[in-house]
Structures are given as structure tokens and as C-alpha cells.
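Throughout, read-outs are computed from the coordinates displayed, never taken from laboratory work. None of the values given here were measured: they were computed from a predicted structure. Cβ atoms are built from the backbone, for glycine too; each structure is taken alone.
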Structure I
């Protein structure tokens, strides 16, 4: 099979197309012929040198989820999975490939009416977005600020918070991304590329503080946004697209009654991941959310996809198509 392999940490150029032996399904495993492969920004950071933090060392095939068709099953797997369209869910390693070996415990059936591309676009971000919304408890009337609102997960968070009746402020960079965020249901949009963006958030909220901060960016932007949060508010600091997670003042948070959630709170075991993914796919097939798939790249162009993600030139999702 053809696959993308990283032989050493480095820039996008280390993503090389190679021929590898076809994988064989082991105990309670299946082989999925991938038709759409999810990409997330974290993969660029792992490739750039974060791999050891996540137990990934070269040489390795990147990727953590894909959608496709089950073409073979291993011992202990019901033959009823053969031929089914599935998501090989989050935590499935080595998905930048034509064939993906996945644990049956991480398979999520794709419902009728949903394309495999849409399913792949929800494989990571749908799970994380549903988990974040559940943990922070977004409710009607909440004032919600979403950083990175035009990203793959941010676009889902905007839709979910809007559907729950929150007042949503979406923060992103550039006019095109802000237009997208508003179209998805944000009540107000703010460009955080320039100075004074936190003042613009307060103005959009009529001078009031933020009840819920959903930070998919981290760094200084996330830290600055933290000061907008009301006493008793909730913060999910789950992203580090800036290169680092936001710095939060823990003593101040406790004193102000702010509930903090981090990246560890969105690391799900297989049963919970499957349940959250199933909910996300159902929400999509019933038209309540949709993944924003901005670009599709052939598998050999994985390096180009990574360059585009690092340049922040993609609103929503990029997929690889084997």
C-alpha cells in the first residue's frame, strides 16, 4: 500500500510517500480501506518535534483517524463489519495511508446520508467539540467566547453553542474567516490579529464579561482572553495552535470560582470516544452541525496540506484523499 512516512522530525518536507506492506488485522482488529483521512494541527506539531510527548517517534506513519470501508477482519471480530462504512476513530494510529489497521473498539458506523468525507471531518473535532460542550455545560443565555473559531473544531463549537442558545462571539484572524464564523451562527465576530481585540469582545457583549471561554489557540491570546472571564465562569484551554497552551492564574481562578478544563479533559477512552463520535455523526446527518471541509489533498500531497495548516490558510478542515 501507499502511505506517508516521517523518517525524522522536521518541516513538511519530511512527509514522504512510500510503499509499505499491506497491514494485517490482528486480534479484535479490522483493516479499513481509507477514502478520507482526517488532518489536525497537532499532527504538524508532532512532526515538528513534539512526537515524544505523545509517544510517537520516527519512523512513523502520521494520522489518527480515517473514514472508509472495512475490507478484512481479524480473530474475534464479527464478520458483520465486512463491507461497512466506518470511521476508524480518534486514537487510531497510522491513518495517512491507503489501508488502516484499527481496533474494533474504535470503529464508529457512518450513518446513511452522511458522506465519508463529512464523517472523516468529524472524526477528531466532532468528538472533542462534543466533549468540551458537555464538560463546560454551555446553556441558553451564556456569553461564550471561542478562540480559533474558524478552525476545524472551532467551527463546530460555534454551531453547537449557537444551537444551545448561547450568545456566541467568534474570534479568528482575517475577514474571510470572520465571514465564515458569522455564517455559522456567531452573534459577533472579532479579529484578534490586531491590538484592542479584547476591548472589541467586551463591546460586542455590551460591556459584560464572558461566561464561557473555549480556547483553541493558547499562548498570549488565550491568556489575554482569560481576563475577560466572569467570576464563576468556565474555561476550556484545550488548544495550542499558537505553539503553547495559555498560561492560567490558578490561585486567581480558584479565588474567583472559575472552573478550568485542559487538554487532559478531552483525552477519551475508546468507549467514550465512540459514544461522542456517534453523537457528532448523528448531529451532522440530522443537519444540526456540519464540518467545514475547505480543501482536499491527494495523499501524496500531505506535505502541502501541512504547509497550509501551518500557514493558517485553511478555514475549517483539510482532508487527505488516498
Structure II
């Protein structure tokens, strides 16, 4: 029979809940211990103590693997929710204590990180010296999982995202430029019509990169439904080298153009006629984030710092 309120029943500790949540996620004591940075005996002891405190068996331990018991499956959901609420409480307390202090975990997509991070890092170093900025480079899907799950605080990526619970703070629009090997007809020209994209061999990034999807959308807007994909690349540097080797053409955002095309003298750049195809870059945060005012201030400071780059900086209402 459940104990009445105020009966003095022991309460589980946060350390016990973290240990159980890690085991429930990894279903392996060694991996869970590594994720928490603790020893396996300490982890096992914390889970056993939680089982004793709650009076239920949470895990089915065998010689080969760990399984959640029926009770463990139900309580793992509760434990995760409690830990998320504690993390939110801590985040709010940090925000109240002092703006632009503590840790800010920033996620950045690979097609933005090499070209914008110098500006971001310089701004943070000069204007927010007490902010501990931690940078994580991942593709869009991983970043969004990290943001909604609380692993990341703020994202720098291409929008629109259309994800419930995620607010966007637009920073700038930038044009796409056509990059071709020497001797390719549109290369080195200005005022290129978009319909040239109907005929050229277009090289793309691997699936999962938002830039790949944007390039395909641009082709569809130009009237091309199918883009044969015979060669792909994991990053823009490789993609550009494939172009230099004569395997095809590609589309680069303006912020990447100078760095990537400087690696080879066997490249030509062509600029589209207005309106040129563009992408929009923004900061993204959880709707109602405790540090929302700080993130908005950071976005405004970034817009100011981005003016020297070849982009169209947006105002905060864009």
C-alpha cells in the first residue's frame, strides 16, 4: 500500500536518477558509466540504491546485457522528465544570476561553421568575456535533436525550420554562386539565368546536409525536376575539389566562396541574375527559453558584426 504523504519515505537523489536514466538509455553499464564520467561500481550502486528507495526492480541483469523491467520502462520516462526539469531550473537560475555568464552550448551546421565562426568567436571574446562558449558542429537534424532535448542551447543554421517549439532569430540572407571547372560556359560570368541549372552536371553534398536540399530546391525552381547524383561529398572543401577536377559544377553560398575557391586555380565563379537564389541563416532557440533575452541581444550584436561579409544583413523583424 502506498505510503501517505509526509510518512517519511526516502526520496531518490538526482545522482540515482541520472545513473538509472543513463543505463536506461544505453542498456549497458560500461557505456552508461562512461557517459556520466563515473566508475561502473559507483553506477551500479546508485541504481541499486534507487531500486531499494523505490521498492521496485528497475533492471533485469543478465550476463550479456541489461534490460528494463516493466517498472523500469515506466519509471525511465519519469526519471528523464525530472532531470529535464532540473536542468531547466538550473538554466533559469544561471540566467537570472547574470547575463552572458556560465556556459552557452552553440550548435552550428558544417556549411556555416568554417565561414562564420571566426566572426562569432571574435565577438564573444571581445564583448562577452565571461561567457563559456562551447561549439558543436553537426548536421541540422542532430542539432535540432540536441536543442529540443536540452543538450544544446542555441543553434546557428539555415532556416526556415518549421519545427514546433523552436524560435528563429534571422541574421542574414546570402546568395548562391555557381562554381565550375575551367572552360565551362557559365563559369566566370555575371547575370547568369537560373535555367542554366537545367543542363549542367551538378555535384551535391551527401544526404542529410541542408545545403544539398537547398541546391535541389533551386534546381526545381529553375524547372529541373531530376538531378542525377553520381558523386557526392561529405563537406564543401571536397565538393569544390571535385569541381576543380572537372567532375561537374556546384553551388556555393557566398560566405564560403573566398575560402573554398582559394584552394585551387582551376575554378571559375558565375553570379546569377537578380533575383539570385539565396539561403537565410539564423540563430534558433527553444521557444520560451530562460535566456531568450540574451540570445536576442547576441543576435543583434552578430548582425552588426556581420556587415563586412558578403551578405544582406537582416533586421530583427525579418
From which structure (I, II) was distance in nm of label points 7 Å out along Cα→Cβ at positions 42 and 58 calculated, if the value obtained is 2.2?
I
Working back from -8000 (helix-only ellipticity at 222 nm (-39500 (n - 2.57) for each DSSP H run of 4 or more, over all residues; to 500), computed), options I, II, answer is structure I
Figure out for me which of the structures I, II the number 34, 21, 18 belongs to, where semi-axes √(5λ) of the Cα gyration tensor in Å was derived from the coordinates.
I
Ranked by mean count of other Cβ atoms within 10 Å over residues 146-153, the structure on top of I, II with the greatest value is I
I have 25, 19, 17 for semi-axes √(5λ) of the Cα gyration tensor in Å, for residues 122-305 alone, calculated from one of the structures I, II. Which structure is it?
I
Tell me which structure, out of I, II, gives 28, 27, 23 once Cα extents along the principal axes in Å, for residues 178-249 alone is calculated.
I
Which of I, II leads on mean count of other Cβ atoms within 10 Å over residues 18-25, largest value:
II
For FRET efficiency 1/(1 + (r/R0)^6) of positions 90 and 266 (r between Cβ atoms, R0 = 30 Å, to 0.05) computed as 0.05, the structure of I, II it came from
II
